[in-house]
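Below you'll find a set of structures to go through.
Derivation of every value follows stated rules applied to the coordinates shown; laboratory data play no part. This is a predicted model, so every value here is computed, not measured. Cβ atoms are built from the backbone, for glycine too; each structure is taken alone.
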Structure I
Amino acid sequence: MNFGVDTVKPVVVAIDLHRGHLDPAVATMPLTPEKSREVIEANRRFFDRCRAADIPIVHLLTYYRSVDEIRSNPFWRTRAEDPSATRKHVLKHNLWDGAGVQVMPELLEDGDWIVNTKRRYDCFMGSDLEFTLRKNGFNTLLITGVNTNSCVLATTVAACVRDYAAVVIEECVDTIDGPTAHAAALECVRTAFGWVMSGEQAVEAVASASRVA
């Protein structure tokens, strides 16, 4: 598999696999309980495979100090005013003192890294993600998380324009906005910004590329 980099150095970028999306008891922007279980289990299996292959895992965690930090986004402000919007609770989402700002315990192990300075859909903007990637030499991002059509898509686009190889792990992403938005985001990725693969395919492709190198 050719990822277009001279020597593949992979890392998992796991986006917002936190209680704010995946724990029905506290989530402010929840997937359905069934989808939450599916996403958690798919990511757990993928992470186990990556840890066994010595591929590090970086968890990106949305974390707001105040409602004003959220409300300063004009579009988000309008979502909070629309009772029919899937993101109508955006102004309550992952505030610093809320229960949502925790990675799901099934997915976090000693040795994983956490970047909890994410404030917007693009995980690079305003966080120390790029510093973490560059200083450790990572160039191939295996991207998982929620939501496919916002944070996953925005981060994949941002990774592409920063000249990372970006791979979205298909069974490890989903969205509160439904299957049409999910499928459209994946099609957008595979058309212009990166690869869409299963976890098994991605780990094998990374291993194959490393053997060739």
Structure II
Amino acid sequence: MFTGLVEEIGVISGINRIGSGLRLSISCKKILNDLKIDDSVAINGACQTVTKLNDKGFEVDSIEETIRKSNLGSLRIGNEVNLERALKIGDRLGGHFVQGHVDCTGRITNIANETLAVNYSISFPNQFKKFILDSGSITINGVSLTTAKVYSDYFSVSLIPHSIKNTTFKNLKIGDLINLEFDILGKYIHNLINDNHQNPKNYLDQFIDQPDF
């Protein structure tokens, strides 16, 4: 489990193809202070397991399913990536509940500067629209954000300068591929209601209405 608060920007230092999978080497500093083999690290929001570790960074194996759903397969040596270690029990939950399970990729379609904020417009596959709403939680390349507005085939988010400076958002350009993870609570609620094949309101009423005593 993660929070979507990026701890460090790492750099891809090695890429080895293993069949259709990838072995990625990531150079970093800050998160190495207590990192261990078998630990989970979110790389651009994709939860990966540390398989090798040294004083300059770590390695992970990205399997085919991860590559199909994320932008890890498009990374090149020298690219920067957002890094976050798994949440510790007792830590402050400053972002929102993030699993590191990337649902799909989207693309940056527009970047607009305001006086303080920068607005990013992001297209996404239509089948995921049911999981996104205005002012809802979303994870973009591992960054916990709040949607500003949802449209028919894209949504927008607005970032403060601090978030841009301390994540790979500072490198994003129109057309770039980004990882999206939709709010886990919304996904489970949607699945629960639709699997019961009944009127959603009637189904939810059984949890809201209380019997008279």
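Quick check: 27, 16, 11 is what I get for semi-axes √(5λ) of the Cα gyration tensor in Å, for residues 9-120 alone, calculated from one of I, II. Which structure matches? Please report the intermediate quantities before stating the final value.
Working: I: 27, 16, 11; II: 24, 20, 15.
Label of the source structure: I.
If we compute Rg/Rh (Cα atoms, Kirkwood Rh) for structures I, II, which one ends up with the highest value?
That would be structure II.
Which of the displayed structures (I, II) returns the greatest value of distance in nm of label points 7 Å out along Cα→Cβ at positions 161 and 185 on calculation?
Working: I: 1.8; II: 3.3.
Going through I, II one by one, distance in nm of label points 7 Å out along Cα→Cβ at positions 161 and 185 is largest in II.
A value of 14.5, 45 was computed for Rg and Dmax of the Cα atoms in Å, for residues 1-64 alone; which of I, II is the source structure? Write out the running numbers ahead of the final one.
Working: I: 14.5, 45; II: 11.3, 33.
That value comes from structure I.
Who wins on mean count of other Cβ atoms within 10 Å over residues 81-88 among I, II, i.e. which is largest? Show your work: numbers first, answer last.
Details: I: 11.9; II: 20.2.
Going through I, II one by one, mean count of other Cβ atoms within 10 Å over residues 81-88 peaks for structure II.
When mean count of other Cβ atoms within 10 Å over residues 17-24 is computed for each of I, II, which one produces 23.2? Walk me through the numbers on the way to the answer.
On the way: I: 23.2; II: 13.8.
The correct label is I.
Assign the value 3.3, calculated as distance in nm of label points 7 Å out along Cα→Cβ at positions 33 and 193, to the correct structure from I, II.
Working: I: 3.3; II: 4.4.
For distance in nm of label points 7 Å out along Cα→Cβ at positions 33 and 193, the value 3.3 is produced by structure I.
Say we calculate relative contact order in percent (Cα under 8 Å, 6 or more apart) for every structure; which of I, II gives the highest result?
Values: I: 27; II: 23.
Largest one: structure I.
Hey, FRET efficiency 1/(1 + (r/R0)^6) of positions 97 and 137 (r between Cβ atoms, R0 = 35 Å, to 0.05) derived from one of I, II reads 1.00; which structure?
On the way: I: 0.45; II: 1.00.
Structure of origin is II.
Of structures I, II, which gives -11000 when helix-only ellipticity at 222 nm (-39500 (n - 2.57) for each DSSP H run of 4 or more, over all residues; to 500) is computed from the coordinates? Present the calculation step by step, with values, prior to reporting the outcome.
Values: I: -11000; II: -4000.
Answer by label: I.
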